[in-house]
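Student: Structures follow.
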Structure 1
């Protein structure tokens, strides 16, 4: 905002108006450092999608130029990621694209991803950033990691066979092991070992750049290609070529574009939020949709593959000192220099080096520790994570994202349909009401009174399940008064209201009263507009449990209940106390 407290009228380059001279050095260093990491990785990720390595360069250059003035995340580094690359590979493969038409097909896919993101921005669908639950996302990424690693193993071994599903590829690798190229495997293992060592001992070093430089040096010194080690080959020099999308493939590619757009936005918003600091402007989800959508749309016409913000490269950018989106422009500038001057040198890189980079950074998607953490806390969510992983591995990456979304929706529906119902007691000597439990046998209950707390929205989808939970509690307690604490119920839908009114009438016919407690203004207004409000009156709708229980105890002598003849934990009448 401006000094007078109003929002700036300028919708883009917000960060430029607040730029400080002392940030310049940090942004330049961060941009160059990130470029040293991202450029080799992006080239490697392009090969995952079956595209030429230079496509990775174009995907670093164009999207970053577009995102920097539009995006709201200051450290976010936008190019491509392992997840996006494997999804793009699956979609292009499923469409049966001829190798000679791969670049126009990729451009069409990228354009569709941009269109989906832009449309989502117009519809203000920024909330989809939270559409996939964290356990499901963990399982999905782990499955993606396994698929990518297995996909790169043949390049590491120097073997070739027709690719298929995960299990097909796994068996094919086993059958072709005797034909593995020892020199290729040796170079690949050496590259992996160096990457792992650098990441462990020099975590701030641009490990991919160092490994690529060493691999090119080894080719120049020892002529690795003469021993059967395949090289990347010629990489065109110059600016990205104008690419015309193949619009005839739109009908085939749009389902995959939806999944890629969802993952692109989910990863981008997660990375942006993870590395934001408290003194930076908040990330605006709908504006991020605009920025990533236009970044993809522009990239489509300049040879880029689908793009999005990456967690690992954003971490590098932030750790290297990035203060604003200027760091991203510096990374794009470094990529431009690479495209103009270093193409012939990069062509000398062994292909197995790119495979090594992909494998090392894809293994990070597979985190057994995260699965263990979920299992310790919530066993149900652990099974959701495993199901998402299995969906990717057994059904394929595109089907896997559908499985992940479906599991998230089922999880949401399950949790919504099964809200908890607690039987409450009062902590002795206080006005604290809490669920009865074996850990607190001393908590007070009251003859003839059943205290129940409901949690969550009450609507047609879950109200019958709530009733099923309450019925046995009433049958066991045989109360004269059922007191429902609705303080944790944010909304009461019409069907739920009708069932609540019917329950009140049914219990009243049996001589049992229903009291409602802790109604928020919205729920109270709904009840007051219905006949139930007149039936209950002020006497049976109370603000707090403390006041309601005190009122019940004061009138207990006029209430008869079969429960009075049952021995139980009881409490003497008490005056309302202050809440602690």
Structure 2
């Protein structure tokens, strides 16, 4: 996995004040000509001229330079959009941190492999752990975003499990992610893990990161490829492959790579790894869905901008059309639903992008819906809710699985900030079905508790049930659960859809509409009996109007005229649609559904409601 093409690494020096047991970059002296200020500036200029927008200053330990702030300022004035610093943080105090951020530093990428003084045994720097913490505190106070760089070795493996919770608690909203590397050579070969060992350790670290609501990424070019993990291990969110990034020198593709769908953008296995270890066992990527979930279209910033905001057309209770501005404040999630279309491997958008999207949505008169990934994993969610409440005249809505809302203090903070609506995913009436669909054991019970807290706080609750093959027999049970446990809540019905290439187009996931309608009809009857309102049929994620059970009553739906090309070509119509009186108010049928099942289920409705 190559470094993204829009990111350039610029070496500032070779010396370091630590001597990490796994590091082979450190040198006792610097080549003064190679690190001369003018020469490093020339490297920055050349990288920007070649198309880089993210300049990463690394070493050695860059803070050993007295002119580091000048290098940051040069990168800023030369046009870098983001400037990051790779450092151990031990030489950064409050004054230095302020000077770096004033010069233009946006992110500090700080090496840290544990949460206590045992780190000093790895860095061979007595007292270094505490100095790193002081440096982190100074950087946070100065306004820098923080990414933690974690090297996974035999000595650090026992330490890293506690790292996610530790840095999440200490760094708060400044923490962007943990990025992990697996060294393939170093001063002591005994420190180096095999890829099989690294895969097990990475899976354990991922579990710890999910529990701490911390995003985990594999460091480009310095981690084992995804094919070393067992099938269905769900680690694709660690990786982002782009054809534009090219392949790295010093890597080799093995025979198994020939049938891998990523072989046009993955460099393969490090030659240095192969020089000391037998070739690892590989499971080539042969599922097109997995290829898509591991791939980027263009650069990371470009894809973030494409997916940051989605506009959806809905209506107010009086029938007035309104646009929802669905803003993905992050992309990672603590569940892994198979029908999810979000690019969970993308890093979190910069705060300024999110804030601008919220302001723009408010200026357009849209309702602001804060979404993800799972937005409750974002450390600044409360701030974003507060901003949305300030700029929009409509209620602020949160799309969530409510797992982390089992914390009543978080719910109270969100309500105080201005949250008044929650759109909560609930895809079954039992833990067995819900946890199966979300691929997240023991989260159903936390979602239920989170919903209890929202209900107690008088937040308007809309439950979202995505009908798929595994849960269609539980629609009515879910209606009964909602009506009994959360009176006043409403139920939004969605239908599993291959709305992007990330969602499988299979009968095992996606039933025919006609197969699910009897269960939906039963649920509607139950909702009438229990006084629970069901809605969402008319949305893009709903069901073609002609296939709805008669008990729905089309005259009760908030149908609005759909602007031309609003669906961006995602929907198609069958032959029957040409004679339908609802064709300007119904999206039709998803293109990928039509590819799987055809359009013969559709029928014309002669008269549209006025």
Structure 3
């Protein structure tokens, strides 16, 4: 391999010691994950100042590519990983988008917007998780730990994968790998009369080596005085008047789930978890100043907990709404901490935090601004490519001339494992007759559409079709989108008037279309806006807002802002209720 190609790839290997009878989970298309390509990142936004030379990071992109990017700087340096990945729940997670204000002229004032799918074909979920867990292991420090949050659907499968990647802890649990199966018990949910109601999630705790960080933070346990209470034991009288003692922590955690109607805590993300849950994990298995990583950051709960507890953090998600929600959430915590650092502290261990890392930057890895919502991507691609319709129920999504078209996953890089569905859908019986009639021509022509792919993807599909010859063409939308138009851009008008920046109008075209509204039907454009961010001295590359106007769910942004005396190039970012943004600039003076 040439030097240039070596620099473009990171390789790794891990081998577990042979164990008699060691179980291994197998699935269709399972393949080892031994190397990954480096992907560049572009800094887009910056909030706050460095603390001790450190700025936290948020990445928008496929977490496989994000972690591949991170390897060069953070390999073996991450102290704790806590992830709440997809559960393979066969669910579509949705959010009700409602225009703000009293009234909206139009056919409807709200609609149900799909946020993301947790629907997988065959065994692709297992390969998806396997690849990412291997990269998590590479990023972890030798003293690091990983916590994987799951439910009843796939916890048994992922535990076997974690055993393979990290180790099973040995016969006495003192070696690398498995440490705990933690039960998070809650009272919400469950109304069936057909089986026992499911009232818990499972969190799997693994370590990279046998030498790991663990802070044995004592729990308060209520004393039952009728069962041999020792009055000489150090005890605490709680606010409820009951007697408590400190005990070693258990692997069953009774923590209340977030109330679905609690609008003060909920941030608009369907699978949001309580901050106290993340705090318990972070306090137990990392130390102040350590690096906490969450590559399925969702609503940003892990990152908020890390900021409060004085840890450095890195987060990533493919969902643009996740980035917008987390950015707003962290800025609110940052504001509180910068005003009074003692307002938030390590309340799981009663140790005041000496240093808070409140500044952070936002990066794009690769280029995923083509699609805001992956769920809508297939229909957009079909429309853009003008695909000919095929009978429903088949593997392929349409046809272009003589090519059958398959749209691969658009929210991550396409791997060889993703070809399984295509391979299983090949019609080898018809190939025989086609080869007999035209022996010098391909028996099938296949067009794959993807968002980044492994370099040998086409060759792998050709190989799978042997002994028949097929022709494979690949469109990589990250590179080949110049002649394709997928979404209507938002529009806005800026002007400077009497020392004020005035937003004279904002028209989010996709949102208006979903609300069945015409531009001239908008009573107040602010009803459609989630936030406005203003950088008074834009450097031409990174948005560094000094104004972050993000009111509550019912509040409206302002339409004018006083311009400071030293303002030069003014950059404005307006984000609508769909998390789509418009950015533009105007010169002051």
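Student: Compare relative contact order in percent (Cα under 8 Å, 6 or more apart) across structures 1, 2, 3 and report the one with the greatest value.
Tutor: Details: 1: 22; 2: 8; 3: 16.
Comparing 1, 2, 3 by relative contact order in percent (Cα under 8 Å, 6 or more apart), the maximum is at 1.
Student: I've got another one for you. Thinking of 1, 2, 3, which structure, once helix-only ellipticity at 222 nm (-39500 (n - 2.57) for each DSSP H run of 4 or more, over all residues; to 500) is computed, gives back -6500?
Tutor: Of the options listed, only 3 reproduces it.
Student: Matching task: 3.1 is the computed value of distance in nm of label points 7 Å out along Cα→Cβ at positions 117 and 253. Pick the structure from 1, 2, 3. Before the final figure, lay out each step's value.
Tutor: On the way: 1: 1.5; 2: 5.1; 3: 3.1.
It was calculated from structure 3.
Student: Right, something else. Just checking, which of 1, 2, 3 has the largest value of percent of Cα pairs over 21 Å apart, for residues 301-412 alone?
Tutor: Values: 1: 62; 2: 35; 3: 56.
That would be structure 1.
Just so you know, all these numbers are worked out from the coordinates, no wet-lab data involved. What you are looking at is a predicted structure, and each value in this text was computed from that prediction instead of being measured. Cβ atoms are built from the backbone, for glycine too; each structure is taken alone.
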